[in-house]
Structure formats: structure tokens, C-alpha cells
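For reference, the structures are reproduced in the following blocks.
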Structure P
Amino acid sequence: MEVRVASKAGFCYGVKRAIEMSKDTVRNRPGPVFSLGPLIHNPQVVAYLGKLGVREINNLGEIKEGTLIIRSHGVGPALLNAAQELGLDIVDATCPFVRRTQVVARDLMTKDYQVVIVGDKNHPEVQGIMGWANGKAEVVENPWEAGLVKARGKKIGVLAQTTQHMENFNAVVETLEKTGSVVQACKTICSATSERQKAALELACQVDVMIVVGGADSANTRKLASLCRACGTTTYHIEEAGELDPAWFRGVKAAGLTAGASTPDWIIEEVKKRMSEIEELNGSEEGMKDAVEVKAVRHGEIVTGTVVHVGQDEVMVDVGAKSEGVIPIRELSCCEVTSIQDIVQVGDQIEVYVLKAEDNEGKLILSKEKADAEKAWAGLEEALESGQPVEGTVREVVKGGLLVDIGVRAFLPASLVDRGYVEDLSKYLGQVISSRVIEMNRARKKVILSRKAVLEEDFAKLRQELLTNLEEGQVVKGVVRRLTQFGAFVDIGGVDGLLHISEMSWYRINHPSEVVKVGDEIEVMVLKIDRDNEKISLGLKQVLPNPWDTVDQKYPVGSVVPAKVVRLAPFGAFVQLEPGVEGLVHISHLAERHVAKPDEVVSEGEEVNVKVLSVDPAEKRIRLSIREVSREKQEREYRDYNHKKTEDTGDVVTIGDMVGDLFDKK
């Protein structure tokens, strides 16, 4: 049998563009990524994107934040506006040909045309185009439905779903023109679609049987199959290689293969390869006999096979028997299965348990769950005795914990999931985790796990290793885990160290929250290690610049600088020049007059100007004076006054004259 592939088959530009945009979005945008409906009509590609992180949703109400990818079929403006109002990031992967059709629909509507769309009214592309026509367009699938359109005397604008066949579109336009209305036909059919349909039709007329590959929900794939059947060729529409039946090709000399716009190259290659294998099997009657005369399987056997097809509720496995075996979905796993693709995929080699060598319909019924369980129980007994961890996949969140698939269904209590309390257990769904078997009863099919035990052991090893290698004076990175009145506990890689409030800053603080908060990543210095009691003292100010190192340069003797009164003492006032640098204004330097108590002159929180009298960085002392600032101010005022008086009278003015003038003014 000769296998011929159509010259135009598989991904179109719009589909390729949507997939690449989705990959880029997952790589470059933070947060969850969603697709409103399947990105394209191909379940295998959608499953592949799901593994990358593109989650499919049915309506906007399912999400509150993240990035929304508009699928290649496009949507109406109302939905785009709703997504924007929710504050979602939007990546518009609408096919450029579809987008052009949307614009045409909008323009026709604004020009008072009755918009008629040739296509499938239930298809998301058509529903999106309807939105751009304010929902007032009429949808017809064929000339007969076009004849029912009540538009006599109106202007009619006709456009097509991008995957429509040109002959059908022209027939609809011709029917509408017979009504006597003014009809404007807008050619919106994708050129790639026309080329693909033409190539498929030409090939179908040259072969004995035609295979069309694509999603069951793909409109363009269904149209390809319909066109191929229209020329009288036996045609089968499949989604993947596992659906091929060798009986379809018996006696066939030439078979054709084409694919819809949403079908990836790797699926086309799998189908082509499978057709070639069938060709070899069907090469002769003797070959067919050899193919079916294979080993017999018996109830209770565990055999190895290859997954050849993954359906909605069952999996087909080739175990070398005369027919392929079937695994019902309930026999796939010990836990509830939400997606078969998460368990097995076409091409996987798996072990299966033979439930029935032949049921009432002659089918071979298999169980992956029982094969996994037989293998698992022996290993679990050994793991319980040795304490070795076992790996499994989290399948369900249930009351009180998690169900883990370790070959058999095991229960992981919520209190043993992590070292601390876990509020949201759903984040573990689908994860492969390592746990210790702490209880097991095969007769009751009961297995209890503890992930916490494994984590505690790993933590103890990490802690011991860190304590061994840590040195005083070493600067390390850490994360603030907890605040108290006296300091903060910082995780420096598996071990918590105490950062005392006195070691947080070069200046006085009242609470640790003034400097750090929980979750902060900081660098700290190891000040002291008590390995016997596993205690570590840390310092933050030691890795920060010490303001006293440059205080003599910033505040030279004789300079006048602003300061803030921070506290009063019987002998004077302490003022802050900057955080971490305080100086003393002695009571004798508060004012020109005698001062009994500092609060006669200044109060806490007051802003003042002070003169630097002396600086001692080693002792962290600065002597300051408010009196000297006041005195210099008076002398400056006197000089200014004397200069002015001399200019006015030519006489030399004394301080007494200045004081007298001041009293005269009063």
C-alpha cells in the first residue's frame, strides 16, 4: 500500500502564531496564565500547553488575576472589555484572518448593512464575529438557510467563517442576490484554508481510502473530511494514530493522508508511521496470519504493553495479543483520574494486569492500577522496615489531608505534609513528593505516609552541616521569619539565628519592625556560635556603613548644623544629627542666661541649630552648643545694625546705642 500525504496539511499560520504566543507568555509573564476555552481545536496540543502552564477556563468568573490568552478563534468586544475591567493582562492570539473578519463585520454593521455570516453558529469564531456586529448578524450554513433570511429591500453584507469552502459561500451569495437585495460579498475565507481543501480534494480523488487527522471539534478538519467523502472516497476522521484500524486498509493500494489547521506535525508523522506499519502487516494474507497469531494471555498475568490510543474514558494497549487490550478509566490509577493524559500517553511502555482475557464482546480487559499495586506492596513492606522514603504523585485533596498515588492509594495527613502548618493543600496537586511509610495494612489496603519525617531529617542534616561550616565574622544571606520585642529570627539556610534589636542599627530603635519585616531577604554577620546549644547570634549593623566613621568629616569643629532634640537629662540635652549620630548640648551651652533645667529652653522633638565644639569618633562623642549659635547670631545682628547706622549718620555706634534704639522703638 502506498501512503500519500497532501501537499498542504497541518498547522496554519494563525495556529502556529497562537501556540508561539502562548509559549512566550508562560516564559515571560509572571503569575498564572489562562486560555478562555481551548486555544485551538486539538486536545493533544491543548494538553501539551497545559503542561507548560496554560490553564483552560470556561468563563472569566473562574479567575481573579493573571494573564488571559485570547484563543485563535477570537472573541467579541464585550468579553475583552470584561477582562480589562477585571484587571487581567490580555494576550490577543486571535488569528489575523479572523481579526480581519471581525473588523469587516463591525464596518458593515456601522454602515447599516444586514450582516450575514456563512458558517457554524455554534463555533466560537462565529460567535466572536457576531459580537463585533453587535449580535445582530444572521448565521447561515448553506444556501437553503440563506433563502430563509428576511432581508428584501435591505443592504446585505455577506462574510464567511474563515474555514468555509468557497463553493458553499458563493452559493449562499447567489441565493441572497435572488431576493433583489443589494448584496456585498466580502471574501474572508482564509487562503490557506482554500489551499488545504483543494489539496485534500485532489488527493482524495487519486486514492482508495482517505485519512483526515484533526480534533473532533475542529470545524476545518470536519470540512476536509466532508469534502473527501463528497468525491466518493472512503474517508475516516481521526485524532491520532491509535484510532487507525488495520481493517480499513485491507486490499487498499493507495491511501491518502491530510490534516486540519490545528493538527501538529508530530501527530501527522505518527499517523503516517502507523499507516506504514499497517501496510507491512497487510502486505499479504500470510503476513496477516503472522500478525494475529501471537501469544495468548491469561487472567491474572502481568504483562508489558505499549499505549496505542488514549480516549476519553479508556486506553488501548498493544500487549502482543490477537487484539489490543482496553484499560477502562477506573482501572488506570488507584486515585480518581481527572485527565488520562496525566497518567499515560501514546507510546508509553506500561505493565498491566489481565482482568479478562476476553469479555462478552471479545475484548481483552486490562488494569494498570492492579499491576502497579502488585509491584508496590512488596516495595512498601521493605520501605516500612528500612525507613527509606517512597515517591508518589499527589492526586486528590480530601478531608484531613492528601491522597498520594504510590502504586497504591496512600493517605498523607495534613499535619504531616510539611514541617509547619499548610493552609492550602491544593498547591501539592500533581506534584511528585517523597514521603516515609509510617503505617501499613495490606489486608485493609491502608497506607499512611509522612512527608514531614523526610523533611525533618533533611533539615537536621542541613542544620548540622551549616553549624559545622559556619564561622564567626562570616557574612551570610537570610530571610526574616519572625519578629519579637527583642529582635528577629532569621533563617540563614535551614538554621534560625537571633538578630537582637541592639544589633539591627547604629541608632536606637524601639521595635524591630522599624528596620525589617517578615519575609525580607537580608545580609547579616555571624557574631557568635554556640554549637552545643545550636544557637547563633547575628548582626545587621555590622554589614552597614558606620556613620561614626565619617562623622569628623561631615561635622567639622566650628560648623553649625541642624539637629533634633531626642531626650533630656539633668545635665543637658541629647540631639540627633542623623540616625545613629547623637551629640550632647551641655546645660551651660543651652542659653546665654543661667538655666536650671533643660526643658526651660528646649523640648523633645524640637528642631534646633547647634554649633560643633568638639568631635571624638573613637569615643562616639560630640560636644555641641546652642548658646554659641545664639551668640553668633546676636553679633551678626549687631554688625549689620552698626554698619547701617554708620552709613546713615557717620557716627560710630556702641552696643548701648543699639540697645537704646531698641527700647525707643518699643
Structure Q
Amino acid sequence: NLYFLFFSFESWAAVFLLLGSVVDPCSSQTYALNDKAGLGRVFDGIGGLSGGGATSRLLVNYAEPYRSQILDYLFKPNFGASLHILKVEIGGDSQTTDGTEPSHMHYESDENYFRGYEWWLMKEAKRRNPNVTLIGLPWAFPGWVGHGKNWPYDFPDITAAYVVNWILGAKQYHDLDIQYVGIWNERNFDSKYIKLLRYTLDKNGLEGVRIIASDNLWEPITLYLLLDPELGRAVDVIGAHYPGTTTVKEAVKTQKKLWSSEDYSTFNDEVGGGCWARILNQNYVNGNMTATISWNLVASYYEDLPFGRDGLMTAEEPWSGNYVVESPIWITAHTTQFTQPGWTYLQTVGHLAQGGSYVALTDGTGNLTVVIETMTHDHSVCIRPPLPPFNVTSQNATFQLQGSFASIKELQVWRSQFNFKTKKPSFFEKLTPLKLVDGSFTLNLAEDEVYTLTTITTGQKGSYPDPPPSARFPKVYKDNFDIRNPPFSEAPDFADQTGVFEYYINLTDPGPHVFTLRQVLTERPVTWAADADQTISVIGDYQWHDLTVTCDVFMESVKTGGVFIAARVDKGGQSIRSANGVFFWVFADGTYKVTNDLAGQTVLAEGQSGTRAYGWHTLSLTVKGQYALGQLNGYPLWKNAVVLTPKNGWAAIGTRSFELAQFDNFAVVAG
């Protein structure tokens, strides 16, 4: 590196201008980027996870052009995040973090491959990027799969057929090729089931669908793979969740692909962006992981549900059209816009002397992409696992291109600076191309920066005009569900927390209730999280305090039927079982009850209502201050029930148990 001592003044001046800071050529640590000794592992891509709790629930309800703009920021090549991978939940009718996603088979004799929104999302991703990798993974299963037990492996042939049907349906009805499928998210695996799944895939002509296991921890799956050759032949990828950028030696010994098949799960502010920047590099540097998938893809669910704003970007207001392109989008672009699955990591990757990391990848035809990050500890903490202490300081770094890269004369430069001190970050900024001398370049790296240096010239920081401003959920909201050909199976803005509420055509009713919303589950699913014993779908503004909720209801269970409307519902997601609020119930036995909790334990009022199954009734609930009153079919049924807590929450509808019931003419007027 003696040439640095004689580098011309003019050349150094150009570097100063490029980097915006003074470089001391005598103090640089040198890092070789070389392919002479061979290459590292094949890169499989960067992705996002839709589901694992209905995380894309509100996205489908955005009006155009905003919905397409959001999708472009996620999937359009050379525009935004330009994701390589889309992983989706295979809906299982059960609560899986922030809501339920409907199954393609509610019952054993039932098949419908148009429920939910994951089919639509996969098609939209594929339309933007035909090469996007598609992955499916179950979190839960319909109750019939477990035959009444909360365990899908007792009947492995049924479970395997259920999953394979989803893959076949994706192709038959949507022309989607699922490339990878998982076992059961973050739950114990069963070797017999994995082998049977491989057999069932092959028997159905799906030899090209690869299996990921176990979407949990590195161990014990790695030990089983080493000890069981048949299992080893069945599994193609070891997928670990939140690995903290490290792996275990047994996983490396398997010679399988190693993926961080769920990671990030962090609030998408600048610290979240720093978390993402650090792990995208260090998952490979420390752990040999060739793919990293973010939970979640886009924060498109009510923010007051668990893990609010944990997506790569935020799109939680379809009623206003507002969305926010957060920092993780541009941090993703540093890798995804300048690499593709099938590129290969160089063996010469690693840590910087003063903290941070660098990776380099090539397409094998002379192109090179180098990604450097210098994220400090406190500015790159992920929600999990705990992050051990480490130090990062400003430093000079010289990179020497060797082997087939030695002749590269120019690199494109993209930079992100978090600027935590000034609170004026700049993300994915294109700088002047860097001229190399004898295959070498030097950077002055400050703390909390990300650089991409690449031969690829197609990078772009895509943009659209600002979306509409943020706005609260409308204070007056109505839905009569009278959509003849709904584009999705769920009504806009309703977020199912237990049970599944779908559009329904009531062919037996020639009157005003032909088109309704129906709760369709009649048995508890094989659960992943703590479902409630009651079904419930929430909607609206979590800050609602004084409001009136009105809805027509129809019970279809004669003996045990019961339905409710509710206000000030204060919990959702995995905490839905302990939700409080004001719940106005009517039952098929002719009684009513008002409770302060979903479980129905704290009774505020009760009595006779005259309600019966197979008849429509209009319920109205008004909560104002600390008092609540209710009406049935326009007449007061009770009043002045005292409600001390909660002070605010969503509106909701639901049923007494897993039972059929219909809802129509839903309305809310908030004070």
C-alpha cells in the first residue's frame, strides 16, 4: 500500500469531496477482497414475512394508487427494498400474534383458495419481481386436522395432505409456484412428519418444493439431521429464528443452507433500522446465514396490537391513505438492489478493526458488491435476543481488490448515515462514483453508517408524491356488507382476533340480510397462541372513549347460541383472552348480559331479552363516561351500568363460542 504515500493531492481531494471528511491514508486498516482461494456460500436473498399474525391485514384495504405504491416500495426491483423473498403464513384460523388468518380448509370437506389476502400479496410481489422466492409456513391448523387435540403430528398424513393442498391450490388457482415450505412455526418438530411431508410432496409432483426446518432454534434439529440420513435427505434448509447472528457448529456440519428464517421483529424507527443493518451483514459474517427474513414485511395492523410498527415500513391507515417509508426499507436496498439470489459471498468477509462489518458478493461474471456497516451497540439493538456489549468507533478502512476484481476501475457508492446526534439522518444517498487506483479504495467510516460500493449501476432511490396526511379512524363508520363480489373474504378494517369472520351470501333470506358477515368456525383450531374461548373481531380507534355501536345480529345455534357487540376493547393479539371492555351479549335462550370482560366473568347487568336463534335482532350499545346503556330492536333493555375501566379501546363483534352467527349493518358513532 505504499502507493497511498505518493497518491496525488488532486486524487485525495477528490476522495475528501466524496466522503465529506478527512482521510488519513497512513492510519488505514487494510482488508483484502479476493476470490483467488475460492468463494463462500451462495446468497439466497433478503425477505419479509407477511403473517405470523395477520400483519398485512390493513394493507388490502388501501385505495389506489397508495396500495400499489406501498407494494412498489417493498417488491419493485431497483426502487425500494426490492425484496428477494416473500414468506407467508399458511392461514390456520387461529390467533398467531396480531390476529387470525383464514384457512383454505376450515373443515375436512371444505376447500377454498380465495380466502384471505396472502394469495393476492404473493401475486402482487410476483408481478413486480417474477423471480421472487415464495415460502409458506403454518402457525396453526384448523381443528379437524388435530381431531380435537392441539397437536397436528398425531395424524401426520392428514397434516401433510393439508399443507400440500395449499401448495397445489396456489398453483392451480393463482399460478403461484411455492418454492419452500416449513413445518410448524416455533413449535416442536416431528421427524416422522417431516419425512412424510417430503413423501407427500413428491407423490404430488412437487419434488421441486424444498423443506425448511424447524423455524425455531438451531438445536435440536441439527443433531437429528446429523444422526438420521433419511431426515437429512428430506430437509434442505435449516431455518433458525432470531439467532443473534450466530450459529452452532453442528449446523455447519450438516452442510445445509443456513437461514435466519425469521428475524428483526423490532420497532421501525432509526434504532430498528440499525438493528436491521447490523444483522443483514453479520448473519453471514458470524453465522454463515445466506438468507435473512424480516418479521414482519409491513406493519399493516392496528398499532395498539402487540408489536406495533414492527415492519420494514408502516401502512396502518387505509382510511386516510397515509403510509410511512421507514429506514429499514433503505437499509434493505443497500443489499437487495445490488445483489440477487445466486450470487456468492466472497470468503474474504469479516469484522472491521474498530467495530462494524463488511461483506462482499459476486455474480461470477465480474460484478462485485461490498456492503459495510458501522452500527454501534445502542443504535442497533433488536428486540431479541439480548445484544452483548461491543464497541464501534470512527475508523479508516482500505479495501484492496484482488484476484478477478483487481482490474475494477470504478465503483458506484451509496451511503446511509443515521446521524443520531443531529437527528438528521440521510438514507440511501447516491454519491459520486469512486475511482480506484490499483484496485484499492479507502473510506473514512464514522459511527452508524452503511455503505454499498458496487459495479452495479441500476440502483435507484424510488419515490412517489407524499401520501395523504395521517388521520384518526373515522368517528362515523358504517358497513352493511352488501358487496356482491368482494375482492377479499374479510370486511374492510375488521381485525379478527379469535375466529374467522367472512363475507356471506344468505340465500335463504330474501329480505334485507342477504349479504352479511359471518363467523364461520365451529371448533377450536390447533392453536399457536392463546385464543379466547369466544370469537371476536375488533375495529376502529383504540383511543375511542365515548361511542355508540350498533349491529344487526343473527344466531345460528339454538341451544348455546350467543353474540355480542362491544366498546372500549383494550387488548388484542395473544392477550385477547384477558381483554376488558363493555360487552353487550344476547343469547338464544332469551337472556342478555353485560360484562366488563370478554370472558364474561364480571357482570354489569343481566336479565331477560326474548332473543332467539334464527331471527334478526338489532343491538345498540352506548358508552359515555362511566355509564353504559343498551337497546334491543330500538327499545331500552338496560341503562346506567357503571363502567370504571377501561377508559378507551376498539369496537368489536363476536360470539359466545366457536359457533355460526351473522352480523349486518354495523355502525359506530364516536364522541
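Read the figures in this text as sums done on the coordinates, not as results from a lab. Everything quoted here is computed from the prediction, not taken from an experiment. Cβ atoms are built from the backbone, for glycine too; each structure is taken alone.
Could you tell me which structure in P, Q was used to calculate relative contact order in percent (Cα under 8 Å, 6 or more apart) as 15?
Values: P: 6; Q: 15.
Structure Q accounts for this read-out.
Here helix-only ellipticity at 222 nm (-39500 (n - 2.57) for each DSSP H run of 4 or more, over all residues; to 500) has been calculated and equals -5000, so which of P, Q was it run on?
Values: P: -9500; Q: -5000.
Only one of P, Q returns -5000 for helix-only ellipticity at 222 nm (-39500 (n - 2.57) for each DSSP H run of 4 or more, over all residues; to 500), namely Q.
Assign the value 22.6, calculated as mean count of other Cβ atoms within 10 Å over residues 444-451, to the correct structure from P, Q.
Values: P: 18.6; Q: 22.6.
Value 22.6 for mean count of other Cβ atoms within 10 Å over residues 444-451 corresponds to Q out of P, Q.
Of the structures labelled P, Q, one was used to calculate FRET efficiency 1/(1 + (r/R0)^6) of positions 228 and 572 (r between Cβ atoms, R0 = 35 Å, to 0.05), giving 0.30. Name it. Working shown, then result.
Numbers: P: 0.00; Q: 0.30.
Structure of origin is Q.
For percent of Cα pairs over 35 Å apart, which of P, Q scores largest?
Details: P: 67; Q: 46.
Largest value of percent of Cα pairs over 35 Å apart: P.
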When distance in nm of label points 7 Å out along Cα→Cβ at positions 52 and 84 is computed for each of P, Q, the largest belongs to: P
Ranked by FRET efficiency 1/(1 + (r/R0)^6) of positions 396 and 476 (r between Cβ atoms, R0 = 35 Å, to 0.05), the structure on top of P, Q with the greatest value is P
Taking mean count of other Cβ atoms within 10 Å over residues 180-187 for each of P, Q, the highest value is that of structure Q
Computing distance in nm of label points 7 Å out along Cα→Cβ at positions 44 and 484 gives 4.7 for which of P, Q? Q
